[in-house]
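Peer 1: These notes open a run of structures that come right after.
Quick note: the coordinates plus some simple rules give every number you see, no bench work behind them. Quantities reported herein were computed from a predicted structural model and do not represent experimental measurements. Cβ atoms are built from the backbone, for glycine too; each structure is taken alone.
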Structure P
Amino acid sequence: MTGTGLLVALDIDGTLLHEDGTMSDAVVEAAQAASVRGHHLMLATGRSWETTHHVLQQLDISPEYVVCANGALVMRRDDAEPTGYRRHLIETFNPREVLTRIRSHLADGRYMVEYPSGYRRYTQGMTDWNLENAEEVEFEHLLSEPVTRVVVVSPEHDEVDFLEVVEKMGLHSVTYAIGWTAWLDIAPLGVNKSTALERVREWLDIPEERLVAVGDGRNDIEMFEWAGRAGRAVAMGQAPDEVKAVATEVTGSVDEDGLVPVLRSL
């Protein structure tokens with residue numbers, strides 16, 4: 001890759017999108033202006049590709065790569081595909097052990113798995129999630145095939161209680177991140193946003209000092225550590241304290257469109 005543009009990795013929920021799923025005109029304008037100036041904006045999200053490509057369309061950007069499923073899936077631009085992207089890198093794991101262990105602690109939990117193809121299966125009660133390209137099944141039907149991602153929701157716990165429950169689970173064979181409310185996002189061991197982004201950086205031959213990452217969640221911590229070694233790691237204003245602690249700077253909250261001044265500063 002030539003030029004002096006920055007590689008800018010953007011989280012989606014709580015960074016680009018407000019809680020109600022909307023994106024402000026100011027964010028779109030700032031993102032497009034940054035692209036025009038020669039910076040390489042891309043998305044790095046815990047979302048599936050099926051719920052990510054619509055965000056690219058809203059931003060009207062076409063990066064070479066997109067990181068999904070907390071690093072377990074990297075999409076690459078391919079104009080021959082219906083969405084303009086194809087699956088380029090896929091990391092999987094067998095979910096049986098982790099799901100069985102979690103269910104012993106969360107008997108009333110709701111569960112969803114995502115397969116390499118993007119197809120998903122979920123148990124009863126996952127009503128607050130986008131269930132496009134998915135089917136409801138019994139818990140036992142989640143256990144047999146390799147997956148890229150496991151999502152666990154516990155409606156009976158608040159965030160503090162859920163953190164305590166997760167610590168007791170002893171999840172050692174996977175990488176996991178805890179969301180704002182009582183939900184758990186699980187990826188293959190050693191896989192997170194930063195591992196996928198480092199591959200992207202190498203593929204694009206971007207120097208470490210030309211990295212910028214912006215996010216707000218616990219699943220952004222490794223991404224911040226990665227970008228912040230020589231570049232910028234920017235936490236949104238509403239991020240938990242442990243996320244802000246590993247950032248190099250903090251901007252305004254998503255409700256204040258805190259991403260906008262970051263993009264304008266590039």
Structure Q
Amino acid sequence: MVFEDIAYAVDGPVATISFARPEVMNAARNETHLELQAALDAADRDDAVRAVIVTGTGRAFCAGTDISDGFRLPAGGDPATGDGVPADVGGVTVLRLFRMRKPVIAAINGAAAGFGATFTLAMDIRLAAATAKFAFPFTRRGICAESCSSWFLPRLVGMQTAQDWMLTGRTFPASEALARGLVHELLAAEDLLPRARALALDIAENCAPVSVALNRQLLWRMMGADHPEIAHALESRAVAARMASDDVREGVDSFKERRAPRFGDGLADAPYMTAWWPDLKA
């Protein structure tokens with residue numbers, strides 16, 4: 001796919017996806033979502049890519065859905081039953097992100113509002129410039145939570161904070177996002193991408209790709225489990241699969257020899273993941 005709304009670049013083991021419509025503060029339209037989904041597909045399929053960074057071009061991360069001409073979203077069907085109701089395009093994009101087998105780091109360089117905020121919720125580490133601002137402004141636009149945010153947000157920051165941000169739709173500073181646990185670190189703007197890349201490279205160079213993929217899926221999916229026994233059963237199977245791999249021997253050897261590990265297993269060496277979670281299949 002030729003990208004117009006975003007940029008996609010691979011540098012060593014790190015892929016970077018950048019919103020690239022700075023003239024409209026990187027507001028997203030339907031084409032943006034298709035490109036984001038394609039970029040996530042490309043990063044997930046590329047064995048050389050070990051981690052992904054998502055950022056914005058210019059002064060914004062993503063100002064949400066482009067409503068300069070109103071909401072140009074499909075309507076129809078029966079909302080009472082769900083019959084024929086079109087899928088929320090932001091939700092489709094976020095569910096693709098949820099299925100990623102590679103870690104995804106948000107480098108939030110500026111305003112993150114609406115979809116620009118909800119898209120980050122399914123990422124694994126969120127870094128932000130100290131000057132960034134956030135908003136879930138749906139109630140102020142006459143719409144409601146989207147992009148699966150009603151599932152992700154309270155799990156990340158707790159129900160009380162999620163209620164505050166979602167019901168008021170107010171804009172809040174990066175300092176509040178940090179205090180409430182939405183973001184992991186605040187940085188000066190010039191330090192944001194170097195810090196994101198350093199985190200990505202640390203994972204890429206020192207962690208087994210299959211282990212990273214397993215941990216990412218286990219952490220997200222066990223948030224919905226209703227008993228720790230479910231986690232115990234899956235973790236037992238995952239540990240057994242990993243113990244039979246060359247990666248475990250390399251992990252032990254590199255530790256004993258005080259050197260960086262050279263993990264050889266790729267995601268194709270873990271077919272059990274798609275047996276457990278069929279939606280991971282491309």
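Peer 1: Tell me which of P, Q gives 0.05 when you compute FRET efficiency 1/(1 + (r/R0)^6) of positions 58 and 226 (r between Cβ atoms, R0 = 25 Å, to 0.05).
Peer 2: It traces back to Q.
Peer 1: Ranked by Kirkwood radius over Cα pairs in Å, which of P, Q sits at the highest value?
Peer 2: Between P, Q, the highest calculated value is found for Q.
Peer 1: If Rg and Dmax of the Cα atoms in Å, for residues 50-129 alone computes to 15.4, 45, which of P, Q did it come from?
Peer 2: Matching structure: P.
Peer 1: Which one of P, Q has helix-only ellipticity at 222 nm (-39500 (n - 2.57) for each DSSP H run of 4 or more, over all residues; to 500), as calculated from the coordinates, equal to -7500?
Peer 2: P
Peer 1: If relative contact order in percent (Cα under 8 Å, 6 or more apart) is computed to be 20, which of P, Q is the source?
Peer 2: P
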